[in-house]
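K.L.:
I've put the structures underneath this note.
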Structure I
Amino acid sequence: MKVGCPKEIKSNEYRVGLVPASVREYVHHGHQVFIEKSAGLGVGILDQQYIDVGASIVDSAEEIFATSDMVVKVKEPQPNEWSQLKQGQILYTYLHLAADLEQTKGLLESKCIAVAYETITDSKGGLPLLAPMSEVAGRLSIQAAARCLEKESGGEGLLLGGVPGVPAGRVVVIGGGVVGTNAAKMALGLGAEVTILDRSLPRLRQLDDLFDGRVRTCYSSMEGLLKEIQNADAVIGAVLIPGAKAPKLVTKKMLLEMKKGSCLVDVAIDQGGCFETSVATTHSNPVFIEDGIVHYCVANMPGAVPRTSTYALNNATLSYGLALANHKLDALKNNPNLMNGLNVYAGKVTNLSVAKALNLDFYNPAQL
C-alpha cells in the first residue's frame with residue numbers, strides 16, 4: 001500500500017501524522033511511505049530522517065492525496081484537503097464530525113473511507129487513540145487556567161497555587177475521565193484546591209481512592225454544578241460522549257453566578273464545547289471574555305506541545321494504522337474495535353452518534 005502523510009495546515013498546528021519510527025514499521029511491512037516536504041519540522045524532524053528509514057519525500061500535499069492509498073494525518077482535513085480525497089481512499093486521522101456538518105458533507109461527497117482516531121475503542125470500551133491527547137490536554141488545561149487567571153489575561157489576578165498565608169485557587173473539573181483525571185493531577189501539583197464532578201458513582205469512588213481523599217468528589221447534578229462554579233476560580237470542561245456533541249453543561253445564565261475574573265477552559269471544544277458561551281479559539285488568540293469570565297477554547301490544545309503530542313499519538317495510532325495498511329477493509333471487518341473508528345464509508349455515515357448529532361441517515365457498518 002502507498003501510505004502518505006501531508007503537512008498539517010490547520011492554524012497553529014505543528015504536529016505530524018507519522019514519525020520516523022512509525023515510517024520504519026510501515027516500510028518493514030512492505031508499504032511505500034510518502035512524506036510531504038518539511039512535514040515534520042514543527043516537531044524537529046528533518047526530511048533526511050524520514051529518508052533514512054525508507055520514506056520518499058514529495059514536494060506537495062497534492063502529490064500525497066493524488067497517489068496515496070491511505071492518508072495519515074493528525075487533525076481533521078480542511079476544505080482544500082477533503083476536496084482532494086478520492087473514492088476508496090482511506091483517511092486515518094482525528095475527525096470530530098459530530099460538531100462539523102460541513103466537513104462531514106465533504107467526506108461523504110469524496111466517498112472515501114474515513115477512520116477517526118477518537119472513536120476507535122479497545123476491549124474495555126476505552127478510547128485508546130484519544131487517551132494520549134486527552135492526557136496532554138488535561139495537563140495543559142491547568143497551565144491554561146493559570147495563565148487565564150493572570151491580570152494581563154483579564155483574570156482576577158490569582159496565583160492558582162497560592163503562597164503561604166494566602167489561600168490557593170479553587171479548581172472545578174467537570175468530568176472524571178482521562179482529561180479530568182490529568183487536570184486534577186496537575187492542579188493538585190500546583191497546590192490548588194480541586195473538586196471533580198461526575199455522574200458515575202463508581203468513577204467517583206475510583207477517583208477518591210486514586211487521589212487518597214486529596215480531591216473533593218461531587219455528583220454532577222445541576223444544583224451541585226451551580227454551587228461548585230459559584231466558588232470556583234477555574235472550571236475545566238472535561239466531558240466526553242464518544243463520537244457525539246458535548247452537552248452544554250454551563251449556561252450563559254450560570255456565568256452570572258460566577259466570580260468576575262474566574263475562567264472556563266473548554267477541553268471539549270473539539271466536540272462543540274460543554275459551555276454554552278464557548279466559541280473555538282486558536283493558540284494565537286486563545287481567550288475571550290464574556291460576562292466578566294475568561295474563556296479559553298482552543299480547539300487543538302495538544303498542538304501547543306507538538307513534540308510531546310506527536311510521539312504520544314504515534315505510539316497509540318501505529319498498530320491500528322498498520323492493520324489498515326496490511327489488511328484494508330478486512331482489518332475493519334475482523335476487528336470490531338477498529339470498526340468503531342469507521343465514521344464515513346462510500347458516501348454513507350457509519351457512526352450512529354455522528355448521524356444522530358447531524359441528523360443524517362445512518363448506515364450500519366456491519367453490512368459492509
Structure II
Amino acid sequence: MTFFDLARRNVTRHWLRSVLAVVGIVIGVVAIASLGIMGNSIGLMFDDMVSDVGDTLIVSPAMGSGSDRLTDRQVDDIKRAVGSNQVIPFATTVDKITVGGASSGAMIYAIPASDIPSLLETESGGYPRDTGAGCLIGSQLAANSQENGLKLGARVRIGDETLRVVGVLKERGMGFDINPDYAIVVPYAWYSNHYNEKEYDQAIVKVRDVNDIDAVKESIDQRMNRREDTVNVMDTRGILESVFSAADSITVFLMGIGAVSLLVAGVSILNVMLMSVTERIKEIGVLRSIGTRRSEVMRMFIYEALFLGVAGALIGGVLSFGVGYVMTAVLVGNPDFLFNPASLLYIVFGMGFGVFTSVASGLYPAWKAAQLNPIQALRHE
C-alpha cells in the first residue's frame with residue numbers, strides 16, 4: 001500500500017506532465033472505440049438495408065441463350081426442379097404514372113397476385129387480385145409522394161388505364177431480388193394484358209431450408225442447363241457473405257487507425273516514465289538503501305503507469321460513448337446502433353487496450369529503475 005501511495009504522489013507532483021500523458025491515452029481510446037463503433041454501425045446499416053434474402057435463389061435468362069425472358073414453360077420446369085420450394089416469377093418495367101394532375105416515372109413490378117403475400121408485407125390496406133384493378137405502392141414512394149396524393153385509396157393512371165392503390169407496402173430495404181420501396185407492384189395478369197407481355201424477367205426461389213440451397217441450385221442447373229446454358233442461378237447467400245465480409249474489413253481498418261494513435265500515446269507515457277526515473281534516481285537510491293526490494297521499486301513505477309492508463313481509459317470511455325452516439329446519429333443515421341452489444345464492446349476494448357498500453361509502456365522504465373545500483377544512485381547529482 002505504501003508504494004501505491006508513493007506512485008499516486010509522484011503522478012500528482014508533476015501534474016501537467018501527467019495530464020498531457022493522460023490526454024494522449026484519452027485520444028487513443030476515443031479513436032479506437034469510436035472508429036470501431038463506426039465500423040460496426042456500417043455493418044449494422046448493411047444488415048438493415050439488405051432484406052432477409054439469405055434463403056433466396058434468383059433465376060434469370062443466361063446471356064447468349066437467345067432470349068432475355070423466361071417463358072411459362074421454363075417457369076414450370078423450375079417449379080418441378082425445386083420440388084416443394086416456392087417459385088415466384090416476376091416482370092419489371094419503368095413507365096409514367098399520373099396521380100391527380102402530377103406525372104412522374106416509376107418502377108413497376110408485376111407479380112402473380114397469389115404470390116405477392118408470400119414475398120411482400122403490407123403496412124396498411126390489402127393485396128390486389130388478378131381480377132381487379134388494384135396495385136400496391138412502396139413505403140418510400142408513398143412517403144415521398146404524399147403531397148401528390150399517392151396514398152392508400154388513390155387512383156394511379158398508367159397509360160390509358162387507372163389502378164386503385166389497395167395497399168401500402170412495409171419498408172423492405174435493399175434486396176438482391178426486387179426493391180419495391182420506391183416502386184408500384186401490380187398483379188401479373190394486369191401487366192400481361194396492359195403491355196401485351198407473356199414472359200417474365202426473372203424468378204425468385206424461396207428455399208424452405210437454407211441448408212438445401214446448394215442442392216436446389218444444382219437441381220435447377222441440371223434440369224435447365226442440360227444441353228446448353230439457358231438460365232443463370234444466383235445464390236444471394238454468397239453475396240450477403242461478401243457484403244458483411246467487406247463491412248468487417250472496414251471495421252478492422254478503422255480500429256487499426258485508432259490503435260496507431262493509442263500506440264503514439266504509449267510512447268508519450270514511456271517518455272514521461274523515463275523522465276520520472278531520471279529525476280528520481282537519488283530517491284530510488286534511498287529506497288534501495290533502506291531495504292526496498294527491486295520488485296517493489298518496479299511495482300511502484302508500474303503503479304504510476306497504471307494510474308495514468310486508468311485515468312485516460314475512464315475519461316476516454318465516457319467521451320467515446322458521446323462521440324459514438326454523434327457519429328452513428330449523423331453519419332449512419334441511426335443512433336440506436338450505439339447500443340448494440342458489439343458497439344459497446346468496442347468501448348470496453350478501447351479502455352482495456354488503453355490501460356494495457358500504459359502499463360506496457362511503463363515496464364521498461366520500471367525495470368530500469370529497479371536495476372539502479374543503490375550506492376551509485378545515492379551519489380547521483
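Derivation of every value follows stated rules applied to the coordinates shown; laboratory data play no part. This is a predicted model, so every value here is computed, not measured. Cβ atoms are built from the backbone, for glycine too; each structure is taken alone.
K.L.:
Once relative contact order in percent (Cα under 8 Å, 6 or more apart) is calculated for all of I, II, which comes out largest?
P.N.:
Values: I: 18; II: 31.
Max of relative contact order in percent (Cα under 8 Å, 6 or more apart): II.
K.L.:
Out of I, II, which structure matches 25.9 when Kirkwood radius over Cα pairs in Å is calculated?
P.N.:
II
K.L.:
Here's a follow-up. Starting from the value 15.9: which structure in I, II was mean count of other Cβ atoms within 10 Å over residues 24-31 calculated from?
P.N.:
Working: I: 15.9; II: 26.0.
Of the options listed, only I reproduces it.
K.L.:
Between I, II, which one scores greatest on volume of the Cα convex hull per residue in Å³, for residues 144-351 alone?
P.N.:
Working: I: 154; II: 238.
Once volume of the Cα convex hull per residue in Å³, for residues 144-351 alone is worked out for each structure, II has the highest.
K.L.:
Another one. helix-only ellipticity at 222 nm (-39500 (n - 2.57) for each DSSP H run of 4 or more, over all residues; to 500) was computed and gave -18500; which structure, I, II, did it come from?
P.N.:
Numbers: I: -10000; II: -18500.
Among I, II, the structure yielding -18500 for helix-only ellipticity at 222 nm (-39500 (n - 2.57) for each DSSP H run of 4 or more, over all residues; to 500) is II.
K.L.:
Using distance in nm of label points 7 Å out along Cα→Cβ at positions 64 and 232, single out the structure from I, II with the greatest value. Each step should come with its number before you reach the end.
P.N.:
Values: I: 3.6; II: 1.2.
Evaluating distance in nm of label points 7 Å out along Cα→Cβ at positions 64 and 232 on every structure, the highest lands on I.
K.L.:
Given that distance in nm of label points 7 Å out along Cα→Cβ at positions 160 and 176, derived from a single structure, equals 4.3, which label among I, II identifies that structure?
P.N.:
Numbers: I: 2.1; II: 4.3.
The structure behind it is II.
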